[in-house]
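Engineer: Each structure below is given as structure tokens.
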Structure 1
Amino acid sequence: MVRAWVLPVLLVLCGSAVVTAQIVKGDVGTAAVLLPVLLALAGVNSPLIFPKSIGAHEAQRRSAVDGRPVVFWRPGCPYCMRLRLRLGRSARRAYWVNIWRDPAGASAVRAANDGNETVPTVVVAGRPHTNPDPGWVREQLSRSG
């Protein structure tokens, strides 16, 4: 879990230093623009933006019962962030597995991607789809009831 927070914490700390330096130089306007941008970047890269992750085995078990997609992701992945943001509220209907926290999830992703940990990998009806279009994933979520 600590690894997931490294990038957001670094963005906040470095951003604070840059903003403070701009204020000391008297460039308050630049500081006012940089602060929200850096805080937004830290928020988007934090685990807070993603639904709660569960283990791969539990996600696959639940998916077999209700047909919902399983999304394998990792913090800091721009494609995972894109998928999450484009899914909006419907993202909470999928089962999310953080491959950095779940070795079985990382193994499942490697098995689906020729040994690579390419994310997001979305599994629907037992078939993996690597970096699928968010519209397609949204459609799969609506089909799963």
Structure 2
Amino acid sequence: MEGEATYRGAVYPWHCDHIGHMNVMWYVGKFDEANWNMFARLGLTPTYLRESGCGMAAVQQTIAYNRELFAGDVIEVRSRLAEFRDKSLRIQHEMRNAETGDIAATCEITAVHIDRAAHKSVPFAPAIRYAAMPHLVLAEPVTA
């Protein structure tokens, strides 16, 4: 998957479970950090979220684990904006072992733009839509 680098880091020993590989909670955390980097590129910056009274709420997240990661592995997450709607967006992430290039995991998340006080979804501001559009990468058609 092409996309923008949204996270780079390493697997530390405390990220690993009793089997010796990175525990699922750390995959989720690293994908979450990638989300926030992607949100900022779309104009959903910390300043915007604080000043607008809006927030982003995850409503669906799907993770596929492809290869184990171990302490000492260096990883990179690349992300793309796959869908942008009036009140929601969908981001796809791909986590790779930076040394081998192997895909360790993929994640797709759907998030909704909300009014934090009302706890209801609200449309994105035009400025957010304008900032997001250059990042929108439509899926390539499947050929038989």
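Engineer: Distance in nm of label points 7 Å out along Cα→Cβ at positions 35 and 83 was computed and gave 3.6; which structure, 1, 2, did it come from?
Structural biologist: 1
Engineer: Here relative contact order in percent (Cα under 8 Å, 6 or more apart) was calculated and came to 23; which of the structures 1, 2 was it taken from?
Structural biologist: Comparing all candidates, it corresponds to 1.
Engineer: Using helix-only ellipticity at 222 nm (-39500 (n - 2.57) for each DSSP H run of 4 or more, over all residues; to 500) as the calculated read-out, with -6500 as its value, let me know the right label among 1, 2.
Structural biologist: Only structure 2 yields this read-out.
Engineer: Looking at structures 1, 2, which one was distance in nm of label points 7 Å out along Cα→Cβ at positions 19 and 131 calculated from, given that it came out as 3.3? List each step's numbers first, then the result.
Structural biologist: On the way: 1: 3.3; 2: 3.9.
For distance in nm of label points 7 Å out along Cα→Cβ at positions 19 and 131, the value 3.3 is produced by structure 1.
Engineer: May I pose another question? Taking 1.12 as the value of Cα Rg over 2.2 N^0.38 Å derived from one of the structures shown (1, 2), identify that structure.
Structural biologist: 2
Engineer: Given a value of 19.2 for mean count of other Cβ atoms within 10 Å over residues 27-34, calculated from one of 1, 2, which structure does it belong to? Walk me through the intermediate numbers first.
Structural biologist: Numbers: 1: 13.2; 2: 19.2.
Of the structures listed, the value fits 2.
Rule-based calculations on the coordinates, nothing more; no lab input. Treat the numbers as computed from the prediction; the structure is a model and nothing was measured. Cβ atoms are built from the backbone, for glycine too; each structure is taken alone.
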